[in-house]
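Asker: Presented below are the structures under discussion, each in the form of structure tokens.
Every read-out reported here was derived from the displayed coordinates using simple, explicitly stated rules and does not represent laboratory data. Please read these numbers as outputs of a predicted model, since none were measured by experiment. Cβ atoms are built from the backbone, for glycine too; each structure is taken alone.
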Structure 1
Amino acid sequence: MRLSTRSRYSCRALIDMLVNGAERKPVPLSKIAERQEVSEKYLEQLFIILKKAGIVKSVRGVKGGYVLAKRPDEISMGDILRLTELDISPVDCSKCYRKNRCICRIYWEILGEIIEDYVDSITFDEINRRVKALKSKKMVKAKDKNKNADLIKKINVLKKERNAVVLAHNYQRNEVQEIADYLGDSLDLSRLASKLPQKIIVFSGVRFMAESAKVLAPEKTVLIPRMDAGCPMADMITAEELRAMKKQYPDAKTVCYVNTYADVKAECDICCTSANAVKVVESLKAKKIIFVPDRNLADYVAKQTKKKIIPWEGFCYVHEFIELDEIKKLKKLHPKAVIVVHPETKPEVVKIADYVLSTNGMVKLAKDSKIKEFIIGTEKGLVNRLKRENPKKNFYLPKRKPLCSNMKRIQLEDIYHSLKDMKYEVKMDKGILKKARKSLERMIAIQ
């Protein structure tokens, strides 16, 4: 069923009346026509129909126009469509010579009933409330945009005054990514921090990332805008727990994923990233490897090495909740798309992927390849970047968007206050810093 111009214009005119106070005062037809960009003469014909049906009534005089003749909650979309369409059933079976033997007739009748029930359930009071809510939302967005523009100016001024630089992880909020001087994954940004000329580093990420930046650039002031921006996976293992595990396997070497705190890194033989985990494991002479804290990354590595991997049972809750069924559904909807997932996802998801990559690997693949469609299995913040940098390509996320609430804690206000008040500075024990640095440098040396 396709709605006629009469139906569409009648509904638009009535909503316009409501938005502009037709419950309290007359609304001139000329103003409705002007706002809706519709011929006034055409509206006059429609309002004759609406007036006869008792939907509207006219008010004469200088300040005349039309008002509603009923309360908005007494007028349904179905009432208007029956006036303007006469028949709103999708198929008119009454004139068909096959009506008594048609196998589809019952389905057309059921569809007609569904349509009637639906349009009758929508009142103009509900439509008016939704229109107002939408307008309010747009106004809030406009205010936020102005507020953000003001904050960005202040942040840029402070960066110059402080000789500071803002680094942001790929999972950060869109507006934070856009004001960052550099975007990337945790280790690349930490290594970059040690090479940049600026003396103050504002790290927009989670706490272990800012710690890694401090470890690799101990002479610099590293700030994290929110102290409560932690990482649940990093919280799943402590230095004490790792020491106990090492005692259980005295002949094993220990590999720590960079998604750990500095005191845990200090207990490791070497660190790794999601991109180089296999290479790091292969670089060690030991036949047994304690791998902490991510069990899924450990499983991914175990399948690509002959060494015995002893995993810690930690996980990233964002990647853990990316389900195989959701990826399969996306593949059915977008058969030409390649499946690209992070190795922190579950083994069954990794198994069906075309590419298993770190966030930086995903950025590079999207940029350098001729592939036009991607099903992405990682946090939604990366997809914002991918879309921004590759506007002619399509990126699809699972229906339940993978979102890291910890990564989204940092907002522009936090970055501004971090620069303004020099908070919150990352500090740690010198002994821990020195040991953690060795673990990171051993990894960097084999890349």
Structure 2
Amino acid sequence: MPLIKVLVVDDEKNIREVLETELSTYGFATAAAATGPEALRRLEQEEFDVVLLDLNMPGMSGIEVLKQIHSGDIPVEVVVLTADAAIPSAVDAVKQGAYDYLVKPVDLEHLSNVIGMAREKKLLRNENLLLKMTMKREEDREQLVAESGPMRALFEIIRKVAQTDFSVLVTGESGTGKEIAARTIHRLSPRSAGPFIALNCGAIPENMVESELFGYEKGAFTGAHARKPGLLELAASGTLFLDEIGDMPLALQVKLLRVIETGAFYRLGGTRELKVGLRIISATNKDLAGAIEKGSFRSDLFYRIAGFTVAIPPLRERKEDLPAFIQLVQARNPAFKHKHFSREALLLLANYGWPGNVRELQNVIQRVLLLSPGSEILPGDLPSDLSNGMKPPEPGLLTDVERKHILKTLHSAGHQLEKAAEILGIHPKTLRRKLSEYGVEP
């Protein structure tokens, strides 16, 4: 873990020097300022974890410095030090946002513990900010379904590349599950304990992408009333996922390229260079090679983000995954666990082209589970446009889909024949006959 950075602010030189020297022996990285204005300048130029602030200084008082730190939204915890033990001063300092209030002379062991706890509060505040962002995307937290041959092979590739720190480009049609693949890479990687931060470059206005990515300082533009960390900062030690990177403006591509090459960037309106260590995973449903030829995407950026490419196959090429997707949706909606798809309904699902891929399939299944009147879902319960998008039946496809569905249900039922038959909505004798045809003993 990086050293805790402490800024000592006191007008008395001997106190500054003693605290700097002694705190260094406790393993802190220390710096000092003799006045309030000097302290504020240091905080603008460099990021600290904790400020030790003397209240009684000539010129700008400690309380005034504390007010400016919090009005400027400077991400630092403040521990107030003073020779005055008066209660009103302590109450005022705490009201202004001080983490704690200590009276001089301070016990260094106790001060060290307070600094450590103040730093923990700062980290917790950052984690809370990440949690709020993650909760907004909670609905996207899904698992990668890999029952079919193409997806099992893909999962092996994902498992291997996850162990590296390569930049990864995930390609595939809209709705195939590119973000799920990116989350899986992060989850299986050494960075899994760090945050996974996602930005859809095509879902927010062009003029806002840069501020979301890099963050900004107070006053950087109209409406920037306080400093805001960007996604690059929030993803530090973790993974930044840039969805639809083909929609990123050219001007921003240049800045992203610099971040990848140097690991450094500036907030909008900032003068202090920030260092960040993270992994970047990008995704697109566009032909980036064609975009490079047209001049809308930089070739140098492409080679940086495509250290390794993962191509997600469309659903029409992985029909064996259909039963697993059905069970996944039902598992998320326990109220519908008694429902099952008839052979004819499965045939309709298996022969449909699924232009919207997995996203379209999930929407259809959710709608059908909700609106179908009986426990068995029939072709008439499915949307009418499914029959319009049907392809000619593939030999053996339905039998294979049905077989996988039955065997997966039997496994989830703990190989209890009666329970599996109940879930499938068929008689145990029918299930026994099916298993016999498959050469499987219940």
Structure 3
Amino acid sequence: MTTVAVIGCTHAGTFAAQSILQEHPDWEVHVFERNSTLSFLSCGIALWVGDHVSDPKKMFYSSPQALAAAGATMHMRTDVLSVDAAGKTLHAKDLETGEEKDYAFDKLVVTTGSKPVIPPIPGIDSEHVMLCKNWDHAMAIKERAKTAKSAVVVGSGYIGAELAEQFSLAGVKTTLVDAMDRVLANNFDEPITTQVEHEFEAHGVELALGQKVTKFEDTGNGVTVVTEKGEYTADFAILAVGFLPATELLKGQVDMLPNGAIIVDKYMRASVPDVYAAGDSATVFYNPTGKHDYIPLATNAVRQGLLVGRNIDKPTRAYMGTQATSAVQLYDLSLAASGLTKGGADRRGVNVHLTELVDDYRPDFMLTTTPVTSLLTWDPATREVKGGQFLAKADVSGAANVISMAIQAHFTIDDLANVDFLFQPNFDKPVYYVGAVAMKAAAEA
């Protein structure tokens, strides 16, 4: 009988364990997880803080009991202390009893996920400086937000932006700090982020952008966040400046990116035989550039986890790569994107052209309509679509999925401009705004 060890069980680990057992119900699958829960949807933390979640228990889509019922041997509250990938053994500690034990395996699945970036800033270990990653963090933030009058959020990516939004809506005096000079700078280009910044300011959020934090000073009942340009005192601060792969167990044993992401091939195989990785611990193949990249998203983790089960016995189903398609709702603004932004392309040394179009999403004869800002990036040499971004007070999330498929299929701007999109006045114009921005790009080319 084949024995599989799965280390870590959030999204990739949960789906990997399920898919392995579905494909190989006679295999022995051991799942090691240091926490008491699994499958937590951390993207819902800000929504829960803002009282938009019906039941926090529904933020978990699986459980140790469910995986056990599927045939897995669950080792919850068990910390894997070391792994010998070549020798196919691991050493783990039961955090409840303190007992340590060695386990042998035939195949190893590394789904250890990611960890919050914690810079070496003086005072960062203050009890008034919180993290936002797991269920324990979520409960702590929810409890602190009940009585807080003020908060400083450090980091204006998706997590930081959503927390700042929810705090401001709850009447908490909020400051949003970021070393970058724009909010959501890694997710959207300036024509969109400017509108988001205006919305934050309209809701009383103080933006401290282009400011690097130099220290945290504990005030006894709160914290002062000191930056290169100012000081911001609040009841508490939340650090949300990104994530790194939690792959120390395999360091020096498998090929990794400089940040620690385990490099996997299109069948989720690492550089050592019988070792697989998926999710935030692994690389993705980023289709807009055709290169390995590190993009920690739950969607990537789920699809990679599923592929582990398909390929763990023999290569069967290849990974199609990712466009890092994502979306966020901030106040009444809907934002969605897929592929390369102009800023993201510049950081990667990729030459793209940016086309911008602002147009109402449906005909003016309707009683109401609203403008959509559409941004399209494309390769001026090949005319291939490389990315798209959208913002409106209408739902534009579907547009990002359209762009994702266009990138996946290597559409040119000419192809995208000629796609058969529906027209119905409730939903769009005779020329759908995705097609319209592609037409403008083709004209510019």
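Asker: Using Cα Rg over 2.2 N^0.38 Å for the comparison, can you identify which of 1, 2, 3 gives the largest number?
Answerer: Working: 1: 1.37; 2: 1.31; 3: 1.03.
Structure 1 gives the largest value of Cα Rg over 2.2 N^0.38 Å among 1, 2, 3.
Asker: Quick check for you: by mean count of other Cβ atoms within 10 Å over residues 262-269, which of 1, 2, 3 is greatest? Before the final figure, lay out each step's value.
Answerer: On the way: 1: 23.8; 2: 15.6; 3: 20.5.
When mean count of other Cβ atoms within 10 Å over residues 262-269 is computed for each of 1, 2, 3, structure 1 gives the biggest number.
Asker: Hey, distance in nm of label points 7 Å out along Cα→Cβ at positions 110 and 382 derived from one of 1, 2, 3 reads 4.3; which structure? Display every interim value, and only then the final one.
Answerer: Details: 1: 4.3; 2: 7.4; 3: 3.0.
Derived from 1, not from the others.
Asker: So distance in nm of label points 7 Å out along Cα→Cβ at positions 158 and 310, computed for just one structure, reads 4.6; which one of 1, 2, 3 is that?
Answerer: On the way: 1: 4.6; 2: 0.5; 3: 2.2.
The structure behind it is 1.
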